[in-house]
Structure I
Amino acid sequence: MDKLLTMSAKELSKLEVMQRLEEKRLKQKEAAKILRVSVRQVKRLLRRYRRVGASGLVSQRRGKASNHQLSAEVKQKVLDLLKGKYHGFGPTLACEKLVEVEEVQISDESVRQMMLTEGLWQARKERKVTVHQMRERRACFGELVQIDGSPHAWFEQRGPLCTLLVAIDDATGKLVALVFVEAESFHHYVRLVRPYFERCGKPVAFYSDKHGIFRVNQPSVGTGEALTQFGRAMQELDIEILCANTPQAKGRVERANQTLQDRLVKELRLRGLSSMEQGNAYLPEFIADFNQRFAVLPRSQHDAHRPLTAAENLAYILTWQEPRTLSKNLTLQFKHVVYQIQTDRPTYALRNAQVTVCENASGQVTILYKGNSLTFTIFHKQEHLAEIVDTKQVDRVLQDQHHAHKPAPDHPWRMYPASDAIPPAGIP
C-alpha cells in the first residue's frame, strides 16, 4: 500500500525538476536557475531523490517545534507584563519596553501574535484611502517648522486635562519644542518658542492652522492687513507664518500628535507623573528619545536657522503689545486699568504722545515711549466686565467658573442640619 505524502507547492516544484533531470530533459545549470539554488545544491537534491524518492524532498523540520521558539517561562513573563505594567500598549511600543527595560529578547511580531491570541489588542480595520497631494519635505533643518496644540487627557485620570503645544521640524521630523499648558494662547505659544529660539535660532517659517493666535479671521479694517499678537512678534523677528487650509496639509504635526497621544501618555503613566510641572520636567528626555527613534536626515546639511541679533530683545518682542495715546493728564487705559505716567519733564512734552503698552505672561506691564520705559502708577482699576472668550476656550472657561464658584467645605450653609432647612411655601 502506497504511503500518503504531503508536499508543499515549493516541494512539488522540486519534484518536477528532479523528474526532468532523471529523464535527461533538463541540465543541472538550468535546474539551479529554476529552483534559485546553486548547482551543488541541485546535485545534493538529486542524490537524495535517487536514494529515497519523493520523500527526500520533503522538509525534515515539518511538524517539529522551531529552534527559536520562546520558552514557556518567557511567554508567561511577557504575558504578565502585557496584562499588568504594559496594559493598553500597542505591540510596537510594548516590544520596545520589553527589550529595553525588561531585557527580554523578543520580536515585535511575536508580541503582536501573543496580544492577538490573548485579546489584548485588535488590528485596526483598513479605512477607505483618501488620496491627498504629496508634498516633499523641505530640504534644510529650520526651513519650515510646523506648530499645533493638542488637547488630550495626557495624564489620564491622574491629573487635569491640558494641552500639549508641539513644534516639529518639517525636513527632519525632529521635535524642536514641547510644553504642557492649560490651553492655546499667545503667552503659552511664547513659552513654547522662546527656549527654541534661544537654543537653535530663528526658523525661516512656521506652518500652523488658522487659529486666531496665528491669523486674523475677521475682515481687516482699513487698507493695512491686520496682524495678531503672535504674527506681530514673528514679523519683528523676520519669521514668516503660513496657515494651512486643511489638517492634511500640515500632516507631519498631525501625525506627530497621534504618536504622542499614544507613546507620551504611556511614558507618563509608567513614571507616575500626574501634573503639568512634572510632565514639563520630563519632556526634554522624551524629546531626545523620540528624535533618536524617528528623526531622519535632511536632504541638505545646511542649517537654515538664523541667530538672534543684538537688537532683537525677546523679553520685549514676545510680549502682548498695544499702542496707546497719552491724555492731557498723562494717563492711559489698558485692560480696564488706568495708568498715570510719572515724569520730571514738563507735562506738555508727553501730551498726546504715542506709547506702547507691553504685558508679559506674568501680567507685568511696561510702557514704552521711543524705546524707553516710562515710570507709572496705577490710578484706577475698573470692575470686571464681560469677558470675550474664543470658541475653543469656552469649555475650559466654564470649567474654571464651576470650580471657582464651588462652595468651600466649611461654607456656612453646609453647617445647617437637614431638619433646620426652610420648608417650601405652602407647607406647614
Structure II
Amino acid sequence: MTRNSEVTGAILIGLILVLTPQRLAAQAPADGCVSCHAGLPQPALSSPAAAFRGDIHDQRGFRCVDCHGGDPTTQDKAQAKAPGTGYRGKPEGQQIVATCARCHSDAGFMRKYAPALRVDQATEYATSVHGMRLAAGDAKVATCASCHHAHGIRQVKDARAPVFPTNIASLCATCHSDAGHMKGYTLPGGSPIPTNQREEYEKSVHFTALAKQNDLSAPTCNDCHGNHGAAPPGVGAISNVCGTCHAVFAEKFALSAHSQIFDRACIECHSNHAVLTTSDAMIGTAKDAICSECHTEKDDAGFVGAERMRASIERLKSALDANTALIASVRNEGMEVSDQELALSELRTKLTQARTEIHAFDPAALDLIVNEGMKGLSAVEQAGNQAVADLRFRRRGLFVSFGAILLVVIGLALKIRQLDRQH
C-alpha cells in the first residue's frame, strides 16, 4: 500500500467516525415527551424530564411512554395524549403500585434486566400498613414513588438513592416526623402515633454506628419495620426483631421468667428507637438501675437476684482490672508474660458471657460463668506474683553482684595506689 493510499484510508476512517454518530442521531426517533417538557416554564412539568436523565430506567432504555403511555413521536399535546395512544397520564395511589408492578412483578420480564431483583414487592406492599390503608382509600400513605421517587430513580446501592441505608431515616421522617401529615393516625391502643422517632433514633447506638462510624450493617428503620411490607413489629414479635441481630440475647431472654411478664420484651429495658449504650449500671438495685424500676422491696426475690448479679459482675471486673494491671507492670519491667496476656484476653470473654447471661435473669447461671473466670484469673494472678518475685530476686542478685564488683574495683584502685607509693 502506498503512502497516499494510507493517508486516504485514514481520512475515510476519520470521516466515518465523525459522521456516523451524527447520522445515527438523525435516524434515532425523537422523544417528544422529553423535548416538550424540558422547555416548559413550570418546574413541576419540566423537572421530571431533567430528573429522568441518569435514572436507572433511562440507563436500561425505558422511556416516558413505558409508564405514562402516549405517543412520544410528536410534540403536539393533543396527538401525544390522544385516546388511541394508551395515554395514562400521572399515576396516583393504586395506579402507581400497578404501574410499577406491571414490570417488577413479572419474573420473566425482570430476568432480562435484573435477574436477582425480587418480584414480590407489590404483593408484600399489599400486606403492609401502607398498602392496606391505600386499599381502604387513604391517599396520604406512602407508595412506591414516595420512597423511590418517580423520576431519577437510583439503585439501592447508590449512596444518592433515598433508600440507601444512611438515607432511610431521613426518608421515613419525611412523613413520620411531620405532625400535620401524621395527624389522625393512631397506635393499636388508640393513642396518636408519635412523630419523634427520628429524633429518638439519632440518640441510639444504631444511628451512631450507621451514620458516624459508616457501618452499613447497623439497623435503621426498614431493618426493624420492613420496607415494602412495612409494619410495626407488634408486642409478640419484638424479641424476634431484636433477635435478628442479637440472637444469643434473644435465646437467653426467651428462657427467662421475664419473657412471660414483659409486655414489650426488649423495649422494657432498652427502649426501641433510642437504644442507648448499655452499661453494668443498668443491672442491680441502685437508684439509676433498670431493675429498681420494678423491684423495690428488699425481700423481693428479684431485688435480691439483681443485687447478686451486679455483685458477681463487679467481682469479675475488679479481678480482671487488677490482673491486667499486674501483668502489664511486670511486662514493662521486661518479664516474659505472653502466656498470661493471652489468658487474660480469653478470660475477658467470660465478662462478655456474664453480661449476656444477665438476659436469662438467673443469678446461679451467672455465678457459674463468673466463677470460671475467677478460677482462670487466680492462675494468672499466681503467675504474675511469681514474675514479681522473680523480678525482685533478679534485682537483689543484680545489687549484690554490683556491690561485689564495686568492692573489687575499689580494692584494685587501692592496690594500684599502694604500688604507686612503693615505686
Structure III
Amino acid sequence: MTSPEVDQFATESSARLIRAEQRGLRLAIACRTLVTGLAFVWYVAAPIIFTGFEPRFAAVVILLLFTGIGVAHLAVIGTRFDRGWIKYAVYSLDTLSICATFALIPISRADEVPQIIAFRAYGIYYLFPLVAVSCLSLSWRLVLWTGAMCVVGWWGAFLWVISRMDGTLSWADIPANATRADYETIFLSIDFIARGNRVEESAMLMFAALALAVAVYRARGVFFAQVASDIEWRRERTARERVSALFGTYVPAEVAKKLIANDGPMQPQRSQGTALVMDIAGFTAFSSRHSPEEVIAVLDAFLADATDTVSTHGGVVMSYLGDGFLVTFNAPIRLPDPASAAVKTALHLLEAAAAHGFSVRVGIASGDLVTGTIGSSERRSFTVYGDAVNLAARLESQCKALGAPILTDEPTAEGCTSIPLEPAGHQAIDGLVTRVPVFRLSEKTAH
C-alpha cells in the first residue's frame, strides 16, 4: 500500500522533472533567441562596418521577427499559457526558415548564378546547432522532431532549387574512367548539384539526431530510475515503520527494531543475564468479581505501567504470561549490572502494583540465557531459554508459600550489591532434585 508520503514524493519528483524540462527549454530558446538577436544586430550594423554592403529588408524583418518570437516563447514557458505544441512549432519554424533561406534568398544578385551554390558554399552544418540545442529541453521527442524537420526542410529546399535549374550535373555524370579534366568539367561546374552529398549529409544529421535523442532518453531513464529507487526506499521505510510500530506491541521494541532492520532471523545469542517473572497475587479471585471487560481494562493499565518500569531499568519484556510477564536483563540487550537492575525493577513493580490496587509476586534468577527466533518460515517468534528462566518462574510460585513478595536465587543475591538481600533458607523447588538457596528482601528494605 502506498502511503501519502510516498505519493507526495512521487508527485514532487514528477514536478521536479517538469521544472528541469522547462529550465532546459528556456535555456535552449534563450540561446536561439540570442543568436537571432545578434544576427539582427550584425546585419543592421554591417553597412557601417563593411563598405558597399546592402542589407536586404526581408532579412532584417525576418531576423527581427524571429527574435521577437523567441522573447515571446521565453515569457510563456512555465506559465498557464504554455502548451506542449509551442516548442515543436518554434523549432519547426526555425529549421524551415533556415532551409528556406538556402532556397529563396539569392546567393548572388546576378540572375545567371544558380541558387545551388548556396548548398555548396555553406551547407547543412547550419542546422546541427538547432538539433544540439534542442537537447537542452530534455525532450527526446523534440530532438527527433527537430532532426526530422531539418531533413525534410533541407530536402524540400534542395528539390525546389534544382527544379528551377535548366540543367543539372551530379556524380552520376562523371565517367567510370574519369580524367582530371572530366572532374574539373563536372565537379567545378556551376550546375553541379551533388545529389549524393545531400543524401550523405542529411543521413548524418538524422543519425546525430537519433543518437542525441537516445542520449536524452537514457538520461530521463536514469532520472526515473532514481526516482523509482527513492520511492521504493521510502515505501519500504514506511512499511518497516508501520510493521515496527505494530510488531513492537507484541515483541520487545529493541528486538523488533533488530528484526525489522535485518532480512533474516536474529541469530541465537548466549549471555550471562537475569530473568524476572512477575505474577499478580489473587488475580483469579479478582477476575471472578468483575466482568471480562473490566478485568482486561484494569490489567492493561497495570501492565502498561509495569512495562514502562521494566524499560526504565533496561529490561526487556519477552512475553506476557496471563496476568504477569517474563523479563530478561542483559539478554538480548546488553546491560552492565543485570542482577541489580532486576531487583530494582522488582521493587518498583511492587510500588506500581500498589498504585493499581494489586500486590504482585516476583521471582528472580541469574545464569545462562539464550535468546533467538524460532518457528517456521511463515511464522516466527522471539523467545528466551535457560535454567534461569525456569528457576525464576519456580521462585515466583514459591513467594506465596514463604509470604515474600520477591525471591531470588544465590547468583542474583551475590550480583546485587546495591540492595540488601537476606537468606530465606534452602528451599525445595519443583523439578530440582536438591534444595536451592533462596534470598528475600531484608526487613529494612521490605519496609
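If helix-only ellipticity at 222 nm (-39500 (n - 2.57) for each DSSP H run of 4 or more, over all residues; to 500) is computed to be -20000, which of I, II, III is the source? Source structure for this number: III.
Ranked by distance in nm of label points 7 Å out along Cα→Cβ at positions 64 and 144, structures I, II, III are topped by I, which has the highest value. Each of I, II, III could give Cα extents along the principal axes in Å, but the derived value 119, 77, 38 comes from I. If you line up I, II, III by distance in nm of label points 7 Å out along Cα→Cβ at positions 48 and 232, the top spot, with the largest value, goes to I.
Bear in mind these aren't lab numbers, they're just calculated from the coordinates by the rules spelled out. Quantities reported herein were computed from a predicted structural model and do not represent experimental measurements. Cβ atoms are built from the backbone, for glycine too; each structure is taken alone.
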